[in-house]
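Some structures to go through are shown next.
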Structure 1
Amino acid sequence: MKSLAILGASGHGKVVADCAELCGWQSVVFFDDAWQSREVNGHWPVRGDTQALLANLSQFDGVLVAIGNNRIRQDKLHQLLDAGAKVVSVVHPQAIVSRYALIGVGSVVFAGAVINVDASIGAGTIINTGASVDHDCVLGSAVHVSPGACLAGGVSVGDRGWVGIGASMRQLVCIGSDVVVGAGAVVVKDVPAGVTVVGNPARVMER
């Protein structure tokens, strides 16, 4: 029986678990640092916290982090990799992924997503429902491309970038690390690291 441990018992985690079952994982259990107050996550049990998972890695054929916060997801992924965990990726059977695209370890690709030829997806990245990543895009680690977001050809997104639901990016745009692109934003020029952009055309949001 193929067994998968998921770190992060959240709504996002439930989508990952459902996707994993569709990909052939027969046993899925969760671990979460709030496990003492949460014994189930939807249809799946919560068995312990991060330390419990680290102590029982040998029991699982695969491990995956399902935490929405990009930085926490990246930190937990590194922790698992450093401990020798068998970190896997999960790609929904109804996603379309070019055989020439690269998907980093610990990433998830959900239903209806499209990843085109020569796109490169960094470790621990989320390509959410119905998102599209076109040819030659380069996404760093722990990026989140939200549902319905569209990246045209040659777009780059730095580590921990968050592309909001329904946002779109013009071809060849460069997005810095730790950038948040607001829901529905239309990005037509490069965005420096660490800012939030909103609107059409997207502009840096004043703090």
Structure 2
Amino acid sequence: MTAKTATPANTSTESTKPRRRINFRWRVVDIVIAAVLAVASGVVFWGWDQAWTPLSKPLDALLPGLDSLLGGVWLFAAVLVALIVRKPGAALFAELVAATVEALLGNQWGALTLLSGLIQGLGAELIFAIFLYSSWRLGTAILAGAASGLGLAILDLSLYYAGSKPEFVTIYGIGSIVSGALIAGLLSWIVVRAIAQTGALNRFAAGRTSKALV
């Protein structure tokens, strides 16, 4: 009598789908689009530099430190480009290039603008790295914007508001984080989502996967 060898149902009888490997290599189109968006963002940053003083004064008069709610406009490049390109270093690259363009056009902070771009870009980059560059959902975008806002607050409070009272530090810190989360995080996610639906991002994963940003 020959013994029958049983084959586990969960091995040979079931087909397993191979896991899709993430390609972290930058393509030429990734570099071009990231650079174009970063330069355009830098021009927007520069324009916001001019608008910041008249807009911040009423907020600061209402409650000192509340003008930090305007800071998120200087942070959106990192999250926007990262959501589209989806490559390591995209957030940092975008924020640094944008800050460089902003500084070259001329503003009241000069070379310190580059340091701001570095810190703010690193904040967003860290969040995407924590998720191993595999999560591009709304929650991740908001966290990245908030982290960039935290970087803005830490740098500003150290360079421009050293020795400030605890209540000012608290208001400025919270305002920066909230602004980063809403403007750089939520708004960038909405913009990328809207662009993807037009088909303009079909050469990128952000455009090919309809549920990627949900």
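Read the figures in this text as sums done on the coordinates, not as results from a lab. Not measured: the values here are computed from a predicted model. Cβ atoms are built from the backbone, for glycine too; each structure is taken alone.
For the reader, a short list of remarks on this structure follows.
- With relative contact order in percent (Cα under 8 Å, 6 or more apart) derived as 23, matching label from 1, 2: 2
- If Cα extents along the principal axes in Å, for residues 114-161 alone is computed and equals 36, 16, 13, the structure in 1, 2: 2
- Here mean projected area of the Cα convex hull in nm² was derived from just one of the structures 1, 2, and that gives 16.6; the source is 2.
- If you line up 1, 2 by distance in nm of label points 7 Å out along Cα→Cβ at positions 122 and 194, the top spot, with the largest value, goes to 2.
- Comparison of 1, 2 - label where Kirkwood radius over Cα pairs in Å, for residues 34-73 alone is highest: 1
- Parent structure of the calculated result -20500, given that helix-only ellipticity at 222 nm (-39500 (n - 2.57) for each DSSP H run of 4 or more, over all residues; to 500) is the read-out and 1, 2 the choices: 2
- Looking across 1, 2, the calculation of mean count of other Cβ atoms within 10 Å over residues 26-33 that yields 13.4 traces back to 2.
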